[in-house]
Structure formats: C-alpha cells, structure tokens
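Chemist: Below you'll find a set of structures to go through.
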Structure P
Amino acid sequence: MNHTFLVDAGRWLLNGYWLEPPQEAIAISGKILVSYGQDDWFSMAAKVTFAEQAKPDLILQSRGKLELDEMMFTYVLQHSLLGRLEGEGWITPHSIVQQFILLGDASRCTGFEHYWQVDANHYTLLSGIYRSHKLKQLLEATLERV
C-alpha cells in the first residue's frame, strides 16, 4: 500500500485525545492541509481544537523537503505551544515516523510523531513531547482524508 498522508497533497480531519498527566484526557479535533510546491518541498498546516476550550488551539506550520527516492525528509516546524522546531522523518512501508527538537531550548525539549497507515484514507497518529527526558504530553488521534 502506498502512503497518501504527507507524500501526497490533501486535506485531513483529525479526531482524538490530548493527554497531559495528571489531568484526564481532553478530546481534540482538527484539520490538516498538506500541499506541494516545486522540487518536492511540502508545506503542512494544522489546527487542533480542544473540547470545551480546555486549552488554546494548537497551530502547526511546517515546511520540508521530501526525497522520495530515499524515503527520508527534513523539516522545520512552527508550533504554537513550543516555538520553532527542527526535525527529520522516515517513511517506512506502513508508517511515517518523525522526531524533532526545540531550537535553543535549555530544557532539551524533543518529541516524536508516528503515523500508522490503516488504509489509503485513514491513519492513526501518536505524538509525544519530552522535556529533560520525561514524557510530558501525548496526542493520540485518527486521521481521515476528506
């Protein structure tokens, strides 16, 4: 099965939960737009809304270069919660895995995202944020292409 998220331009709906112990999970929903420009440069914009306005919306804007023949990519990301991030990713037969680091951060903030392909129109997402080697936040969701 060929990947359709990130590898192809498209619109996606996100539904899931934000976990930040010791609080209970907060329902989230959102939209993701992936677009392509010249020479395999992609842009991804996402907006994630928390149920009952439990937290401010998450706004994510990234830009990266996807080398399809190598199935690896690098990207920069502006994250409304964290700031400016830099990362890399791998595209495997069944998933897309990304890791990132917050630039200029003394607390060593890092994170990951794992997109598992269910079928051509659906993915599951697990994303985590670490601070000083401790897992602080998780986001788990499903993505549906629209």
Structure Q
Amino acid sequence: MARVTLALLSLLLTFRTAKAFGIEDIVPDHRVVAQIGHKLALSCRTTDCESPYFSWRTQLDYPLDGKLSHQGKSSVLTIQSVGFQHEHQYVCTAVCKQGEPSKEKSVMVDIYSFPSDPVIELKSPLILGQPASVTCHVPEVYPSEQLMITLI
C-alpha cells in the first residue's frame, strides 16, 4: 500500500508541476507608444520551451522593416528609426515542436512626434490683474488630435 501511495503522490506532483508551452505578453496592455525617429525593440518570450521557432508579422501583412534576432526562449524585433509606416499591430508567433499548435501574442504600436518645445507668444506685456492674450504653438506634433495644452 505504501508503494502505491508513494507512486500516486509522485505522479500527482509530476502533473502539478508540469507547465504548458506558452508565450508571454509582449508588453502589458498589448500597446506601446514610440516616438518618430527613435529606436523600438519588441521582445517576445516563450515559457516552457527551450528552443522555439519564432516568426513576426504585422496584422495586415505590411513589411516588418526591422531586424529580427532570436536567442533561446526570446525573439526581438528591432526597428532602428520608427516612422509613420510602423504604426501597426505586430504579431509574434512561436512553435515549440513541429506539428504542435502555435501560440501568438500581439502588440499595437502607436507612434507620436513631439519634435520641439511649445512656443509661447504674448500679444502684449503681462500686467498683474489684467487679461492677457497668450498663444501656444506646437509645431509638427502627431497625432494632433490627442494634444492637450493647459496654461496655468
């Protein structure tokens, strides 16, 4: 009886500690914001698979326009200089063993441009207690519909 109990306990521990092949989120919330002209690196990592096969694509099959590097459980897509053409949903696919189902994770890349500081112009000198007209200009900002300026 003791051998059967020990064998069952060993079997239960084996099943309990075994993990399934998976893929971690590329970034929390599946969204990343990148500045135009800057470098962007998206990292995809698997769990419980020592040497997976990775592939990357955009959701609508646009060119990746980036460099891929694979090392062990990780794959990195690096875009040297982010531009308007990189605003896509990117999908990382991993396969642990040929013939087994693949796993996928995706991330949306939103881009922005804020190349220079806002320029504040006064129409007349500021006088304490008097209304003043102030103009704030932000050149070449993208996306402009998301820009909010508060003057205090």
Structure R
Amino acid sequence: MNSITQVMKFRRSMVEYALKHGVTKTAIKYNTYRQYVYRWLRRYDGSLESLRNKSRRPKHHPKAHTAAELKLIQDMRRRNPEAGLVVFWVKLRQRGYSRSITGLYRTLKRIGMTPVKPPNPKYVPKPYEQMLYPGQRIQIDVK
C-alpha cells in the first residue's frame, strides 16, 4: 500500500516542527501530548514510510505449547478420559510435561477436552428422631 495518508502528512509536519522548535511547543501547537510527539520522533528516520501505522495483528506467543506437548496431552487424555485434572497433570509430569497445572487447564479448555470434574456425593437426609412423649425435647434452665 503506497498511498500517503492525511495522518502521515500530519505526523511529518509535526515531527519536522518538533525538530526545529522542540517537543513542548509542538505538543501545544498540534494539540497533542508530548509523549505522542516523542513516539513519532523516535520512529522517524527521514522517510514518510516510517510514519505509517504498524500492524496490530496478534503475534505468535513464544511460550505457547509445542506440538509435541499438545500431542502428549491428547494421547494421554484419550487413555485417561476419567482422570481428574490433578491426577492427569501428575501422569503428564511423569512423562516429561513441564508446564503448570493452570497452563494445562487452559490448554485442555482450548482444545475442547475439558477436565472431568467428579460429581459431588448425593445428599442423603438422616432419619428424624421421633419424640417418645410430648415435651421430651424441652429444656428449662433453672438457677
């Protein structure tokens, strides 16, 4: 894209003014912040192309799970579908997995293999003790 935008022309005039008159005067004249002027002064190398907006596309994360780790997780999950998160994590650690348990949880969620949560034990009410005669449970404190 070789078009020169209006924003790029504005930035060039702002940078050239800043080089002659200083950052504070530039910020006042162009109704902007000094930090904004400093940012474009730092990027400016004399060409108009250096004042173009940079891409904000998400980049590759350097600490993402490797393909080998993902394959290990999927294979182990296939073999241990009923294992809870902690038990599953311990089994992975025995096979060389080095990430934290929260990292494993996020990865399982992302690849659609959510960890199995064991169900809570069912509540069984205790039988109510019947009174043998009226007033059996009444207590009177006498001093």
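Chemist: P, Q, R: which one has helix-only ellipticity at 222 nm (-39500 (n - 2.57) for each DSSP H run of 4 or more, over all residues; to 500), as calculated, at -3500?
Modeler: Traced to structure Q.
Chemist: To test your reading of the models, identify which of P, Q, R gives 1.73 for Cα Rg over 2.2 N^0.38 Å when calculated. Write out the running numbers ahead of the final one.
Modeler: Working: P: 1.01; Q: 1.73; R: 2.33.
It traces back to Q.
Coordinate-derived values only; no laboratory data. No experiment lies behind these values; they were computed from the predicted model shown.
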